[in-house]
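For reference, the structures are reproduced in the following blocks.
Values in this text are rule-based calculations from the coordinates and carry no lab data. From a predicted model like this one, the values you see are computed outputs, not experimental measurements. Cβ atoms are built from the backbone, for glycine too; each structure is taken alone.
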Structure I
Amino acid sequence: MFNTQQIKQQEREAVKKQTQAEEQRVAEEQASAGKTRAAIEEEKAFRRGEVSIRDIIAPAALEVKPNHIRLGDKFVRTMFVINYPRFISVGWFAPIINLNETFDVAMFFYPVPSYVILKQLKKKVGNLEAQIISDAEKGAARDPIRETALRDAEALRDSLTQGTERFFQFALYITIYSDKEEQMDKLTEVVENLLGSRLIYSRKVLYQAEQGFNSTMPLNNDELMITFNMNSSPVASSFPFISSDLTSDNGILYGINRHNNSLILFDRFSLQNANSCVFATSGAGKSYAVKLEVLRSLMMGTEVIIIDPEKEYKHLCDAVGGTYINISLSSENKINPFDLPRSIGDNSRPEDIIRSGVISVKGLIKIMLGEAAEGQKKVITSKEDSIIDRALLETYAKKDITADADLSKVEPPVMADFQDILGGMEGGADLAERLKKYTEGTFSGLLNSPTTVEMNNQLVCFSVRDLEDELRPIAIYTIINYIWNVVRSEMRKRILVIDEAWWLMQHEDSSKFIYALIKRCRKYYLGVTTITQDVNDFLISPYGQAIVNNSALQLLMRQSPSSIDLIQKTFALTEGEKYLLLESGVGEGIFFAGSKHAAIKIVASYTEDQLITTDPRQLLEIEEAKKEFDEQMNNTISPKE
């Protein structure tokens, strides 16, 4: 009995211990779970205190007004385009993109199947034709609006059918930001005016400010859905990311890019040729721009030679220590047109040099005789041309200049020697008589003397201002021929500036000579700049057109309405560029460099402006300031005893 009770007691104690262990285990598990829940709560509290990216970029508040949004401290307004003109130029949106303001732009393109549009266009064309026929039967006046719409619809049908165009619904939204509401209104007006100047009409959002803001967010979500029907070409012209950058690592500063206010830095010698042509009306700033290029090129070590018809470069030449050579009837500076071309390398044969000299002088003689016989239909006949050629060879031979002679020791003839030979030849008496005024008459002081000028300076300027208009083409031809002979004899980096080049384009021989010079000068590291204000006289000449085609650098400044159509055709300008040239201010235009071009504004520092200005009032002020300075210096410095 005792043993049974003892066993039961032991079993009860074992169950009790097991129960206590189970309760302890459960209590420990509950304590552990409590600790875990506390840690989780603490972790959540810690995470709530951290700053996320959304917290950083999100505004403090958003207030939606009827026509704008108050986004934190910013005022936000969205604008949308509702109508476009019949014609828009490429890059019309660039002025908006280049505004120095903060704004977002969204463009949505919705392609429309061509068959849908063709079906609608067919109905539209039928209605228009019916209306036009009905008006004609009633005797009503023609409606140009309907006729234009019919032509446009027919052209679009052809393009869609041929697959050269596609059709889109195009939506354009602009969201502007400002710190003040008044500033937002002003910026809105600026954008509306820029668009309105191109006949593109826009509106501000009204009771859709939030939808407009969301539409310009980078979410590709169009909540306004205000579209305009367009085909591929005008849609492509709306693309804003056009390149109008002409900045390079080397070269000189030509001006400011009016598209994006960047600098136009360019090296003309980096192009396929270094030739340049400048076209502008009087007072548009063409000489100012060229003088600025000359001044900056001199700082880069380039040699510059200038033919100055109006003494515009005298002040610049004196300021930089250049050589200014005045060519006139009474001047001591003379150039003999019979000077032989200088030897080019060791392989130049005497007969080739003589032949080149004869060809150059013959071109000059034709200009001279053309001036003497102005008004004749044919100035020089083929027989007279043969006589002149033979007389030139005999004139050189008279001075022992032959294929067997040592050309380094000979003395070239002058115009009087040629006249004597010509007068003694059969059929040459009349030609010799017409040359007398250049050897014995009024003009004898220009071409009938040995050469007395030297080109041994970094800047050399030839002035022909004091010559009569009749003599200017002759003198410029002679000067350019002399310069060309010097250039070919020694290769250096040079620029030749020919101002008022239209003087030479009046004669076939001189224009042919300039064209040949421009085609060949690249081989001798020479760049030729031709400047003219008489665009019609220059471009009507076949050689003038060829000179433009062989000039990799071109500067067009303000043009007159009478010549703008010829300019547009020659340079393949768009309508926008055409009107830009008509409306350009002084020092503004279009700068072409190879295949690139951009609107330019010529800018100069104060010091540069004082050296290159052509404004008569400013020049008088500079002269007066010089006189005052000299007087002050004379009064300050006392003579030594």
Structure II
Amino acid sequence: MAFGGKKKTDPIDIAERQRLREQKEIEQEFLRSITTLRDIIAPSSLEIQASYFRLGTRYARTLYVYGYPRQIYTGWLSPIINIDEVIDVSMFIYPVESQVVLNNLRKKVGQLEASISLNSEKGKVRDPALEAAIQDAEELRDQLQVGAERFFRFGLYITIYGESLDELQFVQHKIETILGQQLVFSKVASSQMEQGLNATVPQMSDQLQIRHNMNTGALSTSFPFTSADLTQDTGILYGVNMHNNGLVIFDRFTLENANMVVFAKSGAGKSFTVKLEALRSMMLGSEVIIIDPENEYQRLCEAVGGSYIKLSLGSETRINPFDLPRVIENEEAEDALRANLITLHGLLRLMMGGAQMAANGISLPALNPIEESDLDQALIDTYARAGITGDPLTHNSPPPTINDLYETLLHMPGTGPQLAQRLRKYTTGTFAGIFSQQSNVDINNQMIVFNIRDLEDELRPVAMYIVLSHIWNKTRSDQRKRLLIVDEAWQLMKYDDSANFLFSLAKRARKYFLGLTTITQDVEDFMGSKMGRAIVANASLQLLLKQSTSAVDVLAEVFKLTEEERKRLSQFPVGQGLFFAGQNHVHIQIIASQTETSLITTNPQQVQQLQALYQQQGSQPSPFANNVLPEQNSPAADFNDVQL
């Protein structure tokens, strides 16, 4: 035991302390080397100037909105949201107690009315601005009082970016131009760039505090997610999305059905658009069948090597409406015969006076119940005399014709002879030949066009009905991706039987891989028909091009258009319109290459310009001379956009 001496240090304690010291140094060094999230997202440097700030190497500037028009429309912010520039947009919305606003409005209305009274006493001319302000204030008071509206303070800030000050100025000009076109005014947050940056980064700090009074209705128009993008990985190019300059690439067969309706006034570009879609669809392997009432598709058909079938009383083309479809799998032969009998009932009602009665505004059926019964028996007997019954083995026999039905009716008791007399003009009378002989039409081609321009007006709806029936039989027996285009469909919608047949086609097309395209310029008559509205309801795609003023209200009600869309619908330039696909719709510009335009345009001025262009090129023959596509290595084949 030692007294007054130093305690001897334990070597083990010295080693432990040394180990702990080294461990702590290692941990500190490790912590110093860790990169935090702030280090990742922060710029390398931040420089604040009076009119801009600089984040690393990029320049930026914040603008605030300070003025709005008296009325503002839904989607006014969409061009800013979809602009092809790097921007940050922030919105700050502050609710205000309704009672506070009502008290302030009451004081404001009193001041305005006092100003009007003073001006009147002094003999001054009335001030429209004061009167409008009183009207707006009173309307807002009424809405707030009953709880239909609420009141808010709204702040809108936009930060733009550029690689240089010149680029920053260019982007600023674009933003101010877009806003200024809608009477929305903005300013640069001069000397407040740091506050502007803090207001647009996601930290909810409104340091600029530039706010505007808005009620619920006005505030809802600034909802930012109002535009739709209709670009898919597959499909064809329909045009350019005018909201964001993106491409509208879409495959109509990906929707619940592939039907489409096109509404436009004459000269708005509806036929151009449909022909362009048909041409591009063929490139992806689709077959295209067209009913052409105005001879607009001949050049396109011949250029792609299609079959052009001209129907007229003087042509050699024959289509027998009694042709039976080939029996497909899982379908009874008797069902195929019965379905064709039902189709023939509608056709014969149209042929025996339905067209004339509908044209005269008479809604009574063309045939009474006794005549319907006799006609049904006559059809069954006519097929039986040709050796065709419910037995599938008999369906390979040559089908009967209208001439055979005429003979059956003529020699049967009851109303048969009277019905035969009404049918005689199609057998031995004026309209004999075209639909009273065996078919000689072959529609095994990728594009088939049925031209009915030279048919008489009374025969045209009958011809469209028979052609559609013939196409439908082919579609059912040979299923593949097809487009059926019915131009000037309003001619079919005038008659109940043909309208019902077209509606049935629209409902059942999806099951047979068929997309029905219905085109019309007579919107009021088409939408005034119950079947017309049903056809629109069964179309997943709709295209509304420029409309007449009288048609705008009808379409606005059916398609639930906004006020801005309603206003634009009658003012669209040629080739622009609203494109609906499912639940989305966009403002679209239809564009075509020079080659495509040369094949599908019917504009005389445009045809002359293209002819002159080909003549100047000299070495390349004109596609108008022999209906051939230009060589791929020729200047005419370059896809320079040619607007309608």
Answer label among I, II for the case where Cα extents along the principal axes in Å, for residues 192-367 alone, calculated from the coordinates, equals 82, 45, 42
II
Source structure (of I, II) for mean count of other Cβ atoms within 10 Å over residues 280-287, computed value 20.5:
I
Upon calculation of Rg and Dmax of the Cα atoms in Å, for residues 160-215 alone from the atomic coordinates, which of the structures I, II produces 15.7, 52?
I
Among I, II, structure where volume of the Cα convex hull per residue in Å³ as derived comes to 442
I
Identify the structure, out of I, II, from whose coordinates Rg and Dmax of the Cα atoms in Å, for residues 24-287 alone was calculated to give 29.1, 113.
I
To test your reading of the models, identify which of I, II gives -15500 for helix-only ellipticity at 222 nm (-39500 (n - 2.57) for each DSSP H run of 4 or more, over all residues; to 500) when calculated.
I
